[in-house]
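For reference, the structures are reproduced in the following blocks.
All of the numbers you see were taken from the coordinates with simple rules; none came from a lab. Just so it is clear, the model here is predicted, and its values are computed rather than measured. Cβ atoms are built from the backbone, for glycine too; each structure is taken alone.
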Structure 1
Amino acid sequence: MPYVISGDGTKIYYEVIGRGEPLVLVQGFSWDLTAWHFQWELGYRFRLVLIDNRGVGLSDKPSGPYSLDSMADDAYAVVSELGFRSIHLLGFSMGGMIAQDFVLRHGDVVKSLILSSTMPHLEITPELRQFTEMAIKLYDNFNMFTGALQVAFSEGWISGNEQVFHELTRLFFNRRMPKEAYVAQLEAMGADLTPRLSEIQVPTTIIHGEADRLIPIENGRKLFNGIPNSRFVVFPDAGHAVYIERPSEYNEQVIRHIELVNSGRFSEHVKREERVTYT
């Protein structure tokens, strides 16, 4: 199985699917690379690189603290191992924060950026800490886990896809990370990248679901306002896990982003907000 040893000795698992230009996918808080199942079809166009962040999946699960820097360096270790000099980088939720940090630390290899359902900073409020403490106490309770996962999807999608949601919940529950790693990943998101957004100069598409209950769409607008060379794509009625709720339309937007970048037409769409229409 493909592993790379990161700078601090952490073993990071990754998978490569398809051929073509490299597209590196960085997953969100507490989820492993199996959550990219609906994006595998992109392997017909790109060489997909899927990474298990430290703490989840088949990667090492060291005790905390974790940091965005360390997780960005983990991803960079994978990119270096594969010998890539130019990549498109996609980050979802916490993975979007890791992707922002990656560009700030290793921007020489990033051709373009896609930030999905993410933010420049997660405020660790007393309420969030209280919820986390409760979640840890009930960490092995499937009903509690199901309730927490519901927030990652829009209510409309859950009601129309009850069986899929149940199967996803069971999959994520069976592959849940250790409690200590759960806390370490959460606290890493307390970093604040807001003051450095203007330093991100690569073509950036920001994707956000309008019905995101976990990371409200205002967070995507902060990125859009702060990153100079960016466009904003809104998915009406979609929740946090927009790439699962609307996989076909989401994958089309990924392809469109890369086509705009590669054709030199991305600049025509900078500082434009677009809304996705569903067929």
Structure 2
Amino acid sequence: MTPVGSPPIPFAALDSDAPEFEDRTPVVFIHGLWLHSTSWDPWLELFQEHGYAPWAPGWPGEPDSLPAANAFPEPMAGTGVAEALSHYEGLIRRLPRPPVLVGHSFGGLLAQQLLARGLAAGAVAVAPVQFRGVLRLPPVQLASLLPVLRNPRNVHTIVRQTPQRFRRNFANAVSERESYDLHATCVMPAPGRPLFQAAAANLNPRTAVRVDTAAARGPLLLVGAGRDRVVPASVVRAAARRYRSSASVTEYAELEGSGHSLVIDHGWQILAEAVLGFLNRHGLSPEPADG
């Protein structure tokens, strides 16, 4: 993770013979709760191959490695939506040009907020957490949240995702073996506060969990997953309807057999190719180095 006050962002993952960063379209990947930033590594490789300048910075206080995040998660405790939004805004404002944003779950919420603020050329929100004004709350989603929400002390603490709970809620659409492998290679503890904020968004007029759906902005793709229990596709469709009066491009796509793990499981590349297609259709493809 690069602190806001550090020198310009190094894109160390790029090959030495890659074009200069200023001649490439930046893509910033934003993960949600319980996934580490390194879970985006296959996406970074694919988008680099397609000519983009990809980057996946972590949340505030997130250690650079997954083992460190599992061993020392305390710096993330108490982080809420406003803090995460400010963190990513600070990083994005240091880029030489507005990036494309790809966010998952709470990262999808942040991507929509940053896009509405005019900080991005376009955005993709995959299974994004609902914002104020989206009233849909299916029973299966409520059941996935209750283990955290029923203990008020979790608002100030770090919450761990057990392999069993991850299997039940995140990775229900893949095999048990794959679920346990994903838990071992991608999952870290996460702050509980954002879940409480999202749960109370429609009761709190001053909530940070809001999106200006009327703002003039770049193209937005909302993606739902048909078997998602954490953010069911019906919730994402309800969010898409909030954009109906917007003059800006808003598209919705749905992966019928996928769960909330769709950005990291064996089907991730199908989703990634759909994202690349969306960017290409709306003029957000990488620019040539001599462009």
Structure 3
Amino acid sequence: MNHRSEFIQKFNLRRDSLQSLLCIGLDPELDKLPKVSLESKAPLVHFTETIIRYTHSYATAWKPNVAFFERLGAEGYFALEHMVQVMKEVSPDVPIVMDAKRGDLANTSKEYAKYFFQTLQVDALTVNPYMGRDSLVPYLDLGGYIFVLGLTSNPSSSDFQKQKLVGKDIFLYEEVSDQMARLGEEYPNQVGLVVGGTHPSEIQSLRKRHPEMYFLIPGFGAQGGDLNSIVQTSGKRSLINSSRGITLSTLDENFGQVAKKKAEEVHLQMNQLFL
């Protein structure tokens, strides 16, 4: 994949056809899976395939989290790669954002980039900018799309992200967003920002600061972010993610149908709010 990322084009088409911004996250936490999945030969395969087949009609993007697969070693990687194949077969027009939050030296980043963008051929990847520009460029040189951690939804995000920069009267997360906007000028349609849905006022100020940038917004649903305020402040260039609130809402055997119903509910809410 040496051509430039097609992620934006893919997402825009899907967003406009569904009139929605719903990104469905797959975080198959083993201890919270339904019994019917746990009793199958390959629990993660059973669970993720069921969720994909039931909810794909409502997904503007998928966001699987690598950690829940890696914990199982080879079996987990098999499940991860199988899931990506199922996503591509069932919903080829839905972009896949792999949530891996990688951030390492340039030569290491290059290997991560090859795995995610060449071997798996996903559309986008979450990355950590803490090591700076040269740790991000390998993903972009390979033609991938990256969502860079800006202001995250977890309670301790303020430990570093909300530190003020000396001589610049802005927060660290704002400096990250500004630098990513500049990187995005060099690599058009390849750089977005992760902004937690638990920070609606900051989403609003970041949106004013960067009207063209695409935001990946976790933290809606189980983490407590309010959908109405997120949609109003973030605008159409946003992927609003719900994971557990859709996929892990029951332990019953009919968890696929329940997930479909939950996804449909959010979908209809988004339809009403669509800008």
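The table below lists the values:
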| item | result |
| --- | --- |
| If distance in nm of label points 7 Å out along Cα→Cβ at positions 142 and 230 is computed and equals 2.8, the structure in 1, 2, 3 | 3 |
| FRET efficiency 1/(1 + (r/R0)^6) of positions 158 and 254 (r between Cβ atoms, R0 = 35 Å, to 0.05) from the coordinates reads 0.30; which among 1, 2, 3 | 3 |
| Structure with the greatest value (metric mean count of other Cβ atoms within 10 Å over residues 70-77, set 1, 2, 3) | 1 |
